[in-house]
Each structure stands twice: as structure tokens, then as C-alpha cells.
1. As an exercise: relative contact order in percent (Cα under 8 Å, 6 or more apart), calculated from one structure in I, II, equals 15. Which structure is it?
2. Out of I, II, choose the structure whose coordinates give semi-axes √(5λ) of the Cα gyration tensor in Å equal to 52, 22, 16 when calculated.
3. If distance in nm of label points 7 Å out along Cα→Cβ at positions 172 and 196 computes to 0.5, which of I, II did it come from?
4. Work out the source of -12000 here, i.e. which of I, II gives that when helix-only ellipticity at 222 nm (-39500 (n - 2.57) for each DSSP H run of 4 or more, over all residues; to 500) is computed.
Structure I
Amino acid sequence: MKIGILSEPPRIRSPFKTALKQANGLAKKGHEVHFVVQKRNVENIASILGGLPYSVDFLTLRPVPVLSQIVDFFTKPYRYVEGGEIDIDVVGMLVSGFLINRKVSKVDWLIAHSTLSCIQAVNLFGSHVHKIRKVLYLYDMPIHVMMKIVHPNVKNCVVKPIKRFETWIVQNTELFLCTTFEAAKSWHNIFRITPTIVRPGCEPSSFFPYPKKDYILSITSWEPLRNPFFLLDLMENLIRNDLKLVVAGRWQDKLLLKRFKTSVVTRGLQDKVSVVENLSEGSLIELYRGARCMVYPIGAPLHTTALEASAQGTPIIAPCRSEVWKLFEHGLHGFKVTEGKVDSYIDAISKLQDKKMLKKLSHNIWRKSYSFTWDAHVTRLENLLS
């Protein structure tokens, strides 16, 4: 098949990494893959992720001189998600998208990673013009809903055009896929569509990653609702324990990061808590590989981090309502805990102090990760596209 992939703007987040892995997996299976992405920031992110797959045809959309900067200035108040600015070149995506390579107009399937990425190919989304079958691969709720949550005072004159655009995209799409049940529920409630759940994949270690080291790990895209300060409450109660905490991931909200680091010091936890940013892909794998367990402070949907942790034999500790438990089993691959209850987390972490228990759970989750490889992800996608 000939497949076009419309990527989100390059960022250190699971959507961009997933789009790259998906493209690479499809190309390895013999499909002709064309990957469309804005040029801004792509080289920087590619260097962090270890480069771009050579077997994929990359079509980078360049910024438009002057006009991109002007639109950047006026759209800045609305280009914020999770407390930080998103580096989105709206004009480059839109204008350069109209000049898109002819190869993409001849694909069999066009996979858009979010409705935002569709800006790069609006000229291809009129089904009456181009006989291309479209797929929406969605990670979160619709953008217009997210904007109202992040900016409660945002004006309807801003939200309504975005909702109309998303509605038009949905009306011109044949197949809807979501990474989580929570995302699927949101799209169903608003657009009355029923997306199919297609999880991201992972790359299991070729050997059993054991023994583990003396730290627990928590990694996500941090923002206030993900409650990073709960981790400090947890470490205050583990102060007599030898275990340390590594907090990794992305902090778009630099004020939140500053508050967190200040709290580490004021609570006297600077010898117990480390904050790690901008990890290379290799360093990230090593961090997963050494962690005693992966800790989630809230019951979030399944994230790529859970799959990546499993691939390195790292047991999961997450609240009961987390989608992690739709793939992994309590007592076999980790432990369910009560969200917001420090004692519940301490009890779970203490169980992993038993070396036999730790080794058993580590081996179990590592073996389980072989069910969620990128090859399995691509095979499932192929079956849906055939």
C-alpha cells in the first residue's frame, strides 16, 4: 500500500514518537510511506530520538518568511497546552501543505495524527476531489474541547471555527482510531463516532533487564493536574528507605518546574529526588531499565511510558482507574494503588523490596511486553486498512 502520515509538530512527546515508529514499521513491512511534518524543530527532536528512519520519505513543510512570524505572534495566547507554549508553525503547515508533494496525493491511505496535523493537507481532505481514504489516529480529546479546559475564558469566536474545522475533518474521514478508551469516549460523546482502540507499541529488550537499581521512576509530560508534588509526599514517607526517586519527562510550564525543584529543597529531599530533562532515547532506555518500578501519581490513561517501562522489565504502580490495568495485571505485572493515598503507594513499593518478588514481576512484565511490539501494532493497523 501507499500510505501518507500527517504528523503532529515535532515535540518530545509520545504522539511524534509514535508517528515515527508507525511509519518505520509500515515501511519495514514493504509499504511506501510518505511522512509529512513541519520543518520547524524537526532536526532538534530527531537528534534526541536518535534520528529519522531512512526507509521513510520525509516531506518537511517550511515556514513562510515573515508571515509565519506574524501569525505566531497573534496566535501565541492560544498555542498553549498543559501550561506551556507549543512550537506550532500554523502558516508553514497550511501554506506549504497546499504545495505538498504529488506523491501524497496518490496514496491509498492518509493517516492523520490528530486533527491539528490535518492542516498540512486540507486540500486532500475533500473526498469528492481526491480518492484517498483517511484515518484519524487520536491521542486525546478534540482540540476545541481541550482549549476550553486549558483556557476557560477563551472566546467562542475562537473555539467555534476550530470545532467546525474538526467537524469537517470527521465528516471526511473513513476510519477512526484512538490510543485510549478515554480519548475514544470523548470523541464519541461529541461527534457520535466509535473509534477503534489501537495502542502504541514498544521495543522489548532482547535480554531480561535485571538486576534493578535503587530508584523508582515517574515520567510523563508534567502539568499541575498530574500532581507531581504527590511524589514528594511519597518520598517524605520513604525518607528512611534507601530508595531514591527520578522524575523525568517534559515540563512545558517552567514555573511549575521551578516550584517543584524549590519544594524538593525546602522539604530536604535533594539527596533523594532527581529531576531529569531532555533525555536522549538511549539514556531514556537505560533509565527505564534500572528503575525498581514505574510510579503514576494519578489514574491517567495508558501512556507510551507504561509500554516502554514494560519493555525494560519495570513493574507498574498505578491507581486502580488507570488504563494501564487494561493491559497489565495486578500482582503479576505490578500493583494497583489508591490514588492520593500515600500509604497505599508505600505498601506497593515495599512489596518490591523483596528481591524474589521484584525479579518475578520484572520478568513477567518484560515477557508481557512482547505482546505489544511495534510489529504487532503495525500488523493490527494493516488489518484495519486492508
Structure II
Amino acid sequence: MTHPDSLAFDPVTGTTTPIYIPPEPEPPPLQVGKGYFWMQICGAQAYYRGNLLEHVRSLLVTSQVKINHPAFGDRGLRGIQKVKDIRREQAEQLGLSPNLIDMVPAVMTHVTVSIDFIVDTKNRLRQFSGVIGNDLVAVISLAPEAAAVAKTVNGFAQKMIQALVPEEERKPVLQFTGDFNLPAGRMRPGYHVILGTRDAHAAIPSPLPGLAVKDGFLSLGGRPVTDLSYIILEVHTSEVRTRDLSGGALWDAKLRDAENTARMAAREPGTAGKSSRKSAWDRCRSLLLESRGLLFADANYLPSEAENIYLASYNLCKSELFEPASRRGSIEPFEAGWLPDEQEDRALLGIAPDVDIAARVRDYAARVVEAKKHAMPRGR
């Protein structure tokens, strides 16, 4: 059922403000600094009739995304989503389902998304339809390599539009815009539908009957929408990103090296095991220290989750090396021997003396399990 947001129609853009359709039960909005989100187009339709678009041959669908993050500055990134032949008085499904924004931390104040319908009266772009949707769509990501690719694609898309679409035709006939203000609670998981029309005979109903989305199709009052254009955006949120989505980051490799060092040393029996634990712990500390700066500088992770990942790795290394077999689930015999100085280690590794590491690790592990129950994007 449609969320009871106010519905505003802009005659200049020919579209409404986003209409929120929440999942059930309705989740809380995403808070700044408290989680992550990603966004995709999960449905799109074009419909027109009348003299306004009498000479239309095909439709150019472009996207522009602005996340107001230092990695991209103040500019939005543009991509070409689709070139589609369209026919008058026939609803055309555009077959769009790309990610617009990959999983990013909620550290910005707002995100602006615009999907523009530009008419191509002379079919200039049709010959390029084979590459459009693959090479000319930039997914916003804070991973450095992905961000660089997105900026390159943005420049290429801009040049293609300028070269092939005359300036007088670049103004979109419909512009579907959503401004998601995070402090105001507008970044909410679920569907965000934007309706559009340039046809006086196919006006948007007011009051608006209930909207519903199924398999990328939109229904209005229980009936499929056939005489309006629309875009369906879907927002997903998660409390944690999880270490699995590190994308092969160097800090993750160093943490894994530390953990494997601890595991291997813990298997050494008797006197050899006692002596090897000290040298193993020295190496673990060195690797943990090297990873710390890299992990906390990774823009893909909130500082709170970066600390939890770091504490979990520290705790695992110490558990493997210095806890009895009955506690760590090992069948190897354990002899205590040398034990490290906890206070000294915390000071060296930047762990506050009052942090309850075990409690933090348990809480984070539970959050990771919960996040993995839901659909999460794959690492890129």
C-alpha cells in the first residue's frame, strides 16, 4: 500500500515527487552514520500519445546520480541507460534493472537521482544500442577503482549525448527526480515510485489509489498501469557491510595473514607450541598494526564497523594462541607458557582499555548473521 506522503506534480518535469511503498512491516529510515544503503532501478515504463511527440522514433533514457560525497565532489555522474524504439499509445517496458548506487555508508546529507526521458526524433542513437546499458552505465561506488571507472563513463556518456543529440532536443520530455534527504529520514528501504505524463487525457489520478509493485511492474488501484510513464527505484539498507564485501582490500589480506599465523602456531604441540606462540603473537601484532590504518581509511566502511572488524580479528588471534582447547573448540593440547601483556597490547594497537572486546565481538557477529539473512550485493 502507498505510504501517505504528500503527492506533488511538477508540470515542468511532467513527473511527481517520489511515492514511497514500504515493505511490511515498515522499517525505520536510515540514519546518517548508522548503516549502509544501495539503490537500483527495478522497473520503468514509457507511454505517450498526442501531437506533442508526433515525430518520436526512439527514446533515450539517461541517469544522473549525485551522492554529495568528497569522492565525487558536487557533480553528478551521468550514464546512458537505454535506447528504446517506442510506439504511440502503447506502454513500453524499458527493461531496466541496473544498480545506480552500490553499497555505500550513509555518511552524506542527501542523494539526488534523476532519470530523464529524451526523445530522439531521427533515430541517431539506435546504432549504438548494442553498447548502451553495458559500457555507458556507471554504478556509484566508493571503491577507488570503481569511482574512477564511473567518472570515465560519465565523461564518455556526456560527449556522446552532446555529439549525437542536438542541443534543442536534449531537454527531457519527462524528468523523474528523487531527492533523498537522509537527516529528514527520506532514505527508507522499499520502493520509491515516480509517475510521469505529458498527456492531458492520461492525467495522474487525484486522490491517488493504492500503488503496488510486483516483479518490476506497477499497479494502481489493483490494475496494471498502462497509460502513464513511471520509474520504480528500490532502496536496500543494512546495518553492516560485513568483511566479506571488502573486495580484496589490503587490510583484509593482512588480517587474514594474522589469523592464519595464530591458527598455525596454535597447532604446534608441547614445548614447541609454547615457544612459537610468542613469536607468532609478535607477528600477529605487527600485522594487526599494519592493517589498522588501512582499514580505518577505507571509505566503504563506517568507523564503527571498521573498529568491530579490527576487534574481531584481534580477539580471534588471541583466542587461538592463548585460550584453552575447551574454549576455542580445538582438539590440540594446550600449555599456557608465555602470556602477553593485555594492557601493553591494547596501547600499541589503539584499543581503549575500557572496551569490552568480547561483548563487542558477540554483538557484531550477531549483526553480520542478521544482515546475511537478507539480500546483499556482491563485492565488486
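No lab work stands behind these numbers, since they all come straight from the coordinates. Here the structure is a predicted model, which means the values were calculated and not measured. Cβ atoms are built from the backbone, for glycine too; each structure is taken alone.
1. On the way: I: 15; II: 20.
Structure of origin is I.
2. On the way: I: 36, 24, 19; II: 52, 22, 16.
Of the options listed, only II reproduces it.
3. Working: I: 2.3; II: 0.5.
The structure behind it is II.
4. Numbers: I: -12000; II: -10000.
The read-out comes from structure I.
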